[in-house]
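Down below are the structures I want you to see.
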Structure 1
Amino acid sequence: MSQTQIFWPMIALTFLIYCVYLLLFLRRRRAVTSGQAKIQEFVIPTNEPEISITTIRNLNNLYEVPMLFYVVCLSLYAVNGVSYVAVIIAWFFVGARLAHTLIHVTSNRLRYRQPIFTLGFILNGILWIMLAMHLLLPPAV
C-alpha cells in the first residue's frame, strides 16, 4: 500500500470545508438580500443571522476535531505507519464529518448529530491509538 493514500481522506475533508464556506457565503448573501442582515454586520459578526448560524457553527466544528485528524494522518505518514486499516478508518471519519455537516446545516437535529459526532470522535481516537502502537511496536523487519 502506498503511504500517500492517507492524503485522499484529508483532501476530501478539505473539500468539505470549502463547500461549507461556499454555503456560508450563499446563506449570508441571502440574509443580506432578504433584509435579515446588513453587510456591515459581518465585519465583526456578533449577531449571526438565523439563516447562517448553523453553517458558521458547523464551520467552527470543522476546525476542532478535524485538525487532530490532519495531524494524526500526517504523523502516520511521517513514521511510515499508514496501513489499509488506517486509510479505511480515515475515510469513515470523513464520512462521519460529512454526515454531521449535512445534519448540522439542514435539520440540525441533535438526536442524529450527536451520535455521528461521537462516532467521528472515536474514529479519530482510534487513529491516534494506531499511531501510538506503531511507535511503541515497530513492525518486524
Structure 2
Amino acid sequence: MKIIFESDSRNEAFARTVIAAYVTRLNPTLEELADIKTAVSEAVTNSIIHGYGGREGEVEMECTIVGNQVEVIIQDHGIGIADIEQAMEPLYTTKPEWERSGMGFAFMEAFMDDLEVFSEPGQGTRVVMSKRIAQS
C-alpha cells in the first residue's frame, strides 16, 4: 500500500487511520496497533514539521506486510537531516520554538522492532520501521 498526502498537520490523523485499517488483517492486539499508529504519527509529524517546516510538500507512506511482519516507510522530500545520530538523541529538537519535545525517534524506536533513518540535507528523509505482530 502506498499513499501520498500533503504535508499538512491535519493529515497526521489520516495516516494513523490508514495504517490502522491496513494492518488489521493481521489481527494485532490493541497494544500492537497503538504502537504502530504512534510510530507512524511521530514519523509523519517529523516530516511535516522538520522536513518541510510549514512549507508545502508531500509525505509518502508505504506499508508492506510479509507473514506477520509489518514494514512502514515514511518519506519526505524536505530539508533532510545533516546529523542523523544527533537527531535521534532523545530530547534533541531543531524546533524548540514550536514546543517540540525531541522524542519522535525515541518513540519510534520504543514502539517498533526496527528503525532505520536515511537522509541527506536538501534531499529529504526516509524512515523505515518494522514490527512483528504476535500470532495467536
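FYI, it's all coordinate maths here, none of it is from the lab. Not measured: the values here are computed from a predicted model. Cβ atoms are built from the backbone, for glycine too; each structure is taken alone.
Odds and ends about this structure:
- Parent structure of the calculated result 1.00, given that FRET efficiency 1/(1 + (r/R0)^6) of positions 20 and 44 (r between Cβ atoms, R0 = 25 Å, to 0.05) is the read-out and 1, 2 the choices: 2
- Looking across 1, 2, the calculation of relative contact order in percent (Cα under 8 Å, 6 or more apart) that yields 27 traces back to 2.
- Comparison of 1, 2 by Cα Rg over 2.2 N^0.38 Å, for residues 12-75 alone - largest value held by: 1
- Largest in Rg/Rh (Cα atoms, Kirkwood Rh) among the labelled structures 1, 2 is structure 1.
- Winner on FRET efficiency 1/(1 + (r/R0)^6) of positions 4 and 52 (r between Cβ atoms, R0 = 30 Å, to 0.05) once structures 1, 2 are ranked, highest first: 2
- For the structures shown (1, 2), FRET efficiency 1/(1 + (r/R0)^6) of positions 28 and 84 (r between Cβ atoms, R0 = 35 Å, to 0.05) is largest in 2.
- At a computed -9000 (helix-only ellipticity at 222 nm (-39500 (n - 2.57) for each DSSP H run of 4 or more, over all residues; to 500)), which of 1, 2: 2
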